[in-house]
Structure 1
Amino acid sequence: MTNYAEQVANDLLAIGAVKFSPESPFTWASGIKSPIYTDNRMTIGFPAVRQNIFKGLAELIQSYYPDADIIGGVATAGIPHAAWVAEGLDKPMIYVRSKPKDHGAGRQTEGAEVKGKNVVLIDDLISTGGSVLGAVKAVRQEGANVLGVVSIFSYELPAGIANFSAENLTFQSLTTYSQLVHAAIARGDLNQSQLATLTDWQKSPETWA
């Protein structure tokens, strides 16, 4: 049986979707300074990688959310993976914009009718959970029961865990920050000094810089 957590962690490192720079941190859109940057949008360009992600996400949904009626993709990076998973599981699909359209019917959710249905949302990664929880709110407003969220990767940040808990919602990730760091050490991509920096950052990203 394939260990998709380990496989996908190595896949992300191999294709350069994850970059480490403890000495010269990246700046996220939120303003957080970080020694790691993850761009899972790259995965759609690698058929073998996206196959592993599809199989792993489908397995997570079947294990943790077997009552899912509809698979949802969070715009934009979650949409292609949701499409592959919905096809593989033979489920209807929706996608959720970051905000309602400013023209036409002004919809934020497109695709299947969600009212009274059990929905699982897919996003590419979870940091603090802000964007995907916004999508959860939008789908709930349409009358759906959101069972949970699955993602390719989670930073395992305390803020993200707290934000999901506040919404009484669970999430499952195919691979995680700790698994990724472990894989990077095994590959020789990180030394012990860099590992210490990455560990310190994860404890408190907002104050780390």
Structure 2
Amino acid sequence: MPISAKNRSFAAQIESRIAVLALFIGSMWAVFFLSAAFPSLHLTHHGVVPRTVAGLQGILFAPWLHASLGHIMANTGGLVVLGWLAMWPRIGDFVVATVGGMLGAGCCAWLLGTPYSVHIGASGLVFGYAGYLVARGIYTRHFLAILVALFVVLAYGISLLAGVLPFYPGISWQSHLGGAVGGVLAARLTLRPGLRFARP
């Protein structure tokens, strides 16, 4: 049975999203392996350093920097699941959520972080995707978007709530809080009620 043009188009959408997400997360792993292979580069020093001019670079670089294998593995799962959900209906939504999460996480860590600390890792971005997806369900009021928002709340709600509170030493709750706020703001600024959730 020949494959219809509609099925081919959907398959192409799936492939393009897999490629974008794989390249994005793969770039983080590539930087991690580079940092592990050449520790003299001190790449992790390029994270967010609160209230320093030099530390502003971390707003852009921090999501690609991880302290250990366990650190990047812990973030990869959330990036895959929530990043994938943020790619629908458009890859552009993923880009918007990524920018919002990065800026929110980095700026909040820079403003509220402990002096002389260095904030690294993509967990703030994970919180950004979560905030974006929940806010998308609220703002668009589309049935599928609401289902996705409910999934995020039910699957990640407790860990998300714990992550934005200053309970765990060594965990950048500032990045988590800022990422979530950045994701919500990104959704608020770019989405509207009645958005077609199924458009390519």
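No lab work stands behind these numbers, since they all come straight from the coordinates. Keep in mind it's a predicted model, so treat the numbers as computed, not measured. Cβ atoms are built from the backbone, for glycine too; each structure is taken alone.
Could you tell me which structure in 1, 2 was used to calculate distance in nm of label points 7 Å out along Cα→Cβ at positions 49 and 65 as 2.4? Considering all the candidates, the number was obtained from 1.
Assign the value 13.8, calculated as mean count of other Cβ atoms within 10 Å over residues 41-48, to the correct structure from 1, 2. Don't skip to the end; give the middle numbers.
Values: 1: 13.8; 2: 18.9.
Going label by label, the one that fits is 1.
If helix-only ellipticity at 222 nm (-39500 (n - 2.57) for each DSSP H run of 4 or more, over all residues; to 500) is calculated from each of 1, 2, which structure is the one that comes out at -12500? Walk me through the numbers on the way to the answer.
On the way: 1: -12500; 2: -23000.
Here the read-out was taken from 1.
Out of 1, 2, which one gives 24 for relative contact order in percent (Cα under 8 Å, 6 or more apart) as computed from the coordinates? For relative contact order in percent (Cα under 8 Å, 6 or more apart), the value 24 is produced by structure 2.
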